Every structure is written in C-alpha cells, then in structure tokens.
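Next up, some structures in structure tokens.
Values quoted throughout were computed directly from the atomic coordinates according to the rules given, and no laboratory measurement underlies them. What you see is a predicted model; the values in this text were computed from it and never measured. Cβ atoms are built from the backbone, for glycine too; each structure is taken alone.
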Structure 1
Amino acid sequence: MYTREQASKLRQAFWTAFGQYMAPVTSAEGMPTNWINYKTGLKDVFFKMNADKKKASIAIEMAQRDPEIQQMFFEQFTALRELLHGSVGEEWEWDLHTYDENGKMISRIYTEINGVSVFNQNDWPALISFFKPRIIALDAFWNDARYSFDELR
C-alpha cells in the first residue's frame with residue numbers, strides 16, 4: 001500500500017506525463033488545449049478523466065445544483081446521442097441523477113475500463129491508450145455539438 005503522499009505523487013506523475021504526451025495534440029479547431037482540464041464553456045458541464053487503483057473512466061458530467069436544469073442538459077445530450085456515439089466510436093453509459101464520490105448529485109455519460117491502476121506504471125500505456133482517443137473524440141463531438149446548448153446558457 002502507498003501512503004497518501006505517495007499515492008498523490010503517483011497520480012500527479014501520471015497526469016503530468018499524460019499532459020506532456022497530449023501537449024502537441026491540438027483541438028478540433030486547431031488550437032492548443034489543456035486536455036486534462038478541458039473547458040466546455042458551459043457552467044457545471046465537465047469532461048472528466050479519472051483513474052484509480054482498479055479502473056479508469058472518462059465522462060461528460062453535469063453538476064448543476066437544480067435537478068430540473070441538470071435534467072434539461074442531460075436531455076439535450078440525449079438528443080445528440082447518435083452524434084456522440086458516432087464521434088467516440090462506441091456506446092457509453094448514461095446516468096441521470098446519480099451521485100459522485102462526494103455525495104453530490106450529478107448526471108454522467110461515461111465509459112470505463114477495469115483492471116488498470118494509476119499506481120502501476122506498467123498500466124500507464126493502457127491508460128493513455130484509453131484516454132487519448134476518447135478525449136480527442138469528445139473534443140471533436142463538442143466542436144459540433146456545443147451550439148445546441150446555446151439556449152441553456
């Protein structure tokens with residue numbers, strides 16, 4: 001087992017390595033992008049990548065405080081489901097009104113892989129191979145889809 005500090009350093013080392021690996025990759029618009037802290041431009045809508053000791057996930061998360069507003073955003077994404085799945089090349093899971101690790105109600109559209117650990121450097125290539133094409137595909141999807149959310153801003 002790792003101490004909290006060792007675990008934090010390993011996580012930080014992975015995300016730093018991933019960020020450096022992704023640095024030369026530009027967005028769908030040809031602009032430099034902070035892939036790890038991707039900005040959707042919508043309040044409370046995030047593209048999140050997570051890796052822990054057992055699995056990794058990438059998600060679109062909606063974290064609006066008002067459940068009805070959160071549902072409106074979720075329904076707008078649902079209208080774009082075929083475009084999203086076409087962009088990422090696979091079907092993702094859709095959860096309306098679930099809870100995150102802190103007990104906050106969110107809605108998520110996500111995919112994950114099991115059997116990988118951010119704490120095992122031998123798994124880092126598999127994690128990068130999981131995250132890279134999906135975050136690039138999410139960016140391409142968002143380049144086309146973000147205008148559908150203008151009325152919800």
Structure 2
Amino acid sequence: MQQNKSDKTFTFDEILRKAESYCVYQERCHTEVILKLKTFSSSETVIDNAVVHLIEHNFLNEERFACSYARGKHRIKHWGRIRIVRELKARSISKYNIDKALKEIDPEEYTTNFNNLSERIWESITEPNSQKKKKKFCDYLLRKGFETSLIYEKLQDLT
C-alpha cells in the first residue's frame with residue numbers, strides 16, 4: 001500500500017531542513033511558516049521549536065518580510081498603501097512592522113507610479129458614457145488600494 005505524503009511523519013531535523021529551505025526561497029511571515037509546518041502533521045511543540053529555531057537563525061523575520069512585501073507589491077503589482085496595509089494585517093503583521101514597511105515606499109516613486117498607472121488606465125477604458133468611465137476608473141484604483149483623495153484629485157486633472 002502506498003503511503004500518502006500527509007501520512008508520513010518527519011523527524012525534527014527533517015522539518016527544520018524543510019522549513020529553512022521554505023524560508024530561504026522567499027521571505028515568509030510567521031503565519032505562512034506555521035501553516036506550512038502544520039502540513040507535516042507535527043505536534044505543536046515541534047512546530048513552536050522549529051519557529052524559534054528559524055527566528056534565532058534569522059530565517060524568519062517579520063520586519064524584513066513586511067518591508068520586502070510592501071516594496072515588492074508596490075513596485076511590481078502597483079498596489080497602493082491601503083491595499084498593502086490590508087494584506088499585511090491579514091497576515092497578522094504588527095502595526096509597528098506595517099508602519100516600518102510603509103516607510104520603505106519612496107513618496108516620489110509612489111506618486112510617479114500612481115500617476116503612470118492612472119493615466120494608463122484612463123486611456124484604456126473605452127466606455128463612451130463619461131459617468132461609467134469615471135466609475136470604472138475610480139473602482140479600479142480603489143481595488144489597487146490607492147487613497148480616495150489621490151484618485152479624485154487625479155480624476156479632476158484627467159477630465
């Protein structure tokens with residue numbers, strides 16, 4: 001009979017090795033690592049000890065994760081501050097780390113990215129009805145997590 005992966009029990013050293021490689025691949029938050037460790041069907045004590053080991057050996061660092069996450073999501077996915085904060089809160093990141101992460105985003109770069117994105121979106125919306133076009137524009141940028149005041153200010157400039 002073939003054994004399922006979830007039925008296999010791992011030694012503490014195997015779990016540590018897997019957790020270390022999981023954290024080395026990309027920055028992770030504590031919640032992601034704990035969920036991954038639970039897939040190895042280990043006891044809470046083993047999971048706690050593994051997390052402590054990862055923190056002590058700097059494989060796991062919430063501040064570093066939050067800063068990296070904020071920079072990456074803003075530069076690559078063009079998310080605004082509101083969306084970044086919401087996503088970090090969903091990952092149980094502390095307010096201190098969220099504030100520190102937001103400082104990683106250069107205000108000039110933020111404004112430039114917002115302006116480029118908003119102008120590109122405005123041009124791409126082919127809606128003939130101007131009210132519907134404005135609504136689609138605002139809805140898109142709100143989903144991206146930009147501040148309402150920025151959006152409406154830009155809308156005034158574009159119309």
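The value 4.9 for distance in nm of label points 7 Å out along Cα→Cβ at positions 47 and 119 was derived from one model only; which of 1, 2 is it? Source structure for this number: 2.
For which of the structures 1, 2 does the calculation of distance in nm of label points 7 Å out along Cα→Cβ at positions 63 and 103 return 0.9?
Comparing all candidates, it corresponds to 2.
Where does the value 26 come from, among 1, 2, when relative contact order in percent (Cα under 8 Å, 6 or more apart) is the thing being computed? Structure of origin is 1.
Source structure of the calculated read-out (helix-only ellipticity at 222 nm (-39500 (n - 2.57) for each DSSP H run of 4 or more, over all residues; to 500), -22500) within 1, 2: 2.
Each of 1, 2 could give distance in nm of label points 7 Å out along Cα→Cβ at positions 127 and 143, but the derived value 2.7 comes from 1. Look at distance in nm of label points 7 Å out along Cα→Cβ at positions 39 and 135 for each of 1, 2: the largest one is in 2. Can you tell which of 1, 2 yields 48 when percent of Cα pairs over 25 Å apart is derived from it? Attributed to the structure labelled 2. Quick check: 3.4 is what I get for distance in nm of label points 7 Å out along Cα→Cβ at positions 31 and 71, calculated from one of 1, 2. Which structure matches? Corresponding structure: 1.
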